[in-house]
Structure P
Amino acid sequence: MNKKPVLDSQTYITLSYLAIVIIGMMFDYSYYDRFGINIFEYADVLDFLLAPVKNVQLMLFAFGTVIVVWLFFKVDQLWQDKFPSSHKRFNFGMTREFSKKYRPLMIGFTLIMYFFVAATVYGRRMYNSYQKGTESIEVVFESDQRVISGKLIGKNTDYLFLESKDGAIKAIPVSSDVQEIIISRP
């Protein structure tokens, strides 16, 4: 009797959401790292769990990846069925059995590399978009009416990240007695 593990739709949805959360973490890290900010020190779990909901580009990337991978498998299966000799030559002579055995490892490695490249491209693109922007914000502290102004880098549940006019990168706690955290100065 052939026993295959059966995964239901709830398992696929959970694993997909987990993958999107991990991709979101990689994308955020790639962007904030360009400013010298280790986002993992300032973010909490909820920030990453809500990343797929807050970032439309992340969702589009994830859905696009799923569609591309699905199409790749369909084209590969069609090629293998219609033209087995050229498919075998293209795959360096791998048999179906060898392919079935090692394909998950090859796909896993390729997806990890793909996500690293995609996160790097995303971080660069978002950083370039930030550099082109001229929007400045002002943060007014309720306690002493002190004002900090600069370009908004990003925000999460607990912090606003901005670059002040003197080039300092600051993390400003949203709800705390701490007035600001200077991450770096030029």
Structure Q
Amino acid sequence: MNFCIVVARYSEPLKWTKQFSNVIIYNKGTPLKNNFNEILLKNVGREGHTYYKHIYDNYDNLADYTVFLQGNPFDHSPNIIYNINKYLNNKDLNIDFEHLSEIVSTCNLENGHGPMKIVYNKLFGNYYGDETFTFGHGAQFIVSKKQILQRPKEFYLKIIQLLDNNTHPMEGFVIERFHKLIFS
């Protein structure tokens, strides 16, 4: 079983990532000076753009499990290092998707943030009722390759295109709430 840790960075210090192997830093800020596995990206679409770009670009070569994190994961997950190690050290890991953010809320399309119904319709088709779902604040999670591959590669391209036009698009806040829906 192999793991990949994807970090969406703008300006955060990343020394904490050095304790892990197979970390990819998607950097939307100033290039790093130290020895990091770094891919430079245009600063658009918040962390969701980064996550789904990684999936799209690596669709045929994904790790068994991918951990998606912000450059400073500690704001929403003070125990993130312990929790990542718990997954990495579990030789019998058998999960599809789990939030790594320590604050998880319930949301629905009626009381959600931003243009939730519009984005929902673009991604999943017509909205037929009040679907309730959970989301992790800070958009940090672990997902299996099996779950990612449940959707075609073009689905992830749709998400990238929704987020590709602005540094902080409203759709980025919506996608943050949809991660579990996307991978279920």
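Nothing in this text is a laboratory measurement; each read-out follows from the coordinates by a stated rule. The structure presented is a predicted model; accordingly, all values stated were derived computationally and were not measured. Cβ atoms are built from the backbone, for glycine too; each structure is taken alone.
Data for the structure
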| quantity | calculated |
| --- | --- |
| At a computed 4.7 (distance in nm of label points 7 Å out along Cα→Cβ at positions 105 and 137), which of P, Q | P |
| Among P, Q, structure where helix-only ellipticity at 222 nm (-39500 (n - 2.57) for each DSSP H run of 4 or more, over all residues; to 500) as derived comes to -9000 | Q |
| If Kirkwood radius over Cα pairs in Å is computed and equals 16.7, the structure in P, Q | Q |
| Among P, Q, structure where mean projected area of the Cα convex hull in nm², for residues 25-64 alone as derived comes to 2.9 | P |
| Distance in nm of label points 7 Å out along Cα→Cβ at positions 9 and 153 - highest-scoring structure of P, Q | P |
| Distance in nm of label points 7 Å out along Cα→Cβ at positions 33 and 169 - highest-scoring structure of P, Q | Q |
| For relative contact order in percent (Cα under 8 Å, 6 or more apart) computed as 28, the structure of P, Q it came from | Q |
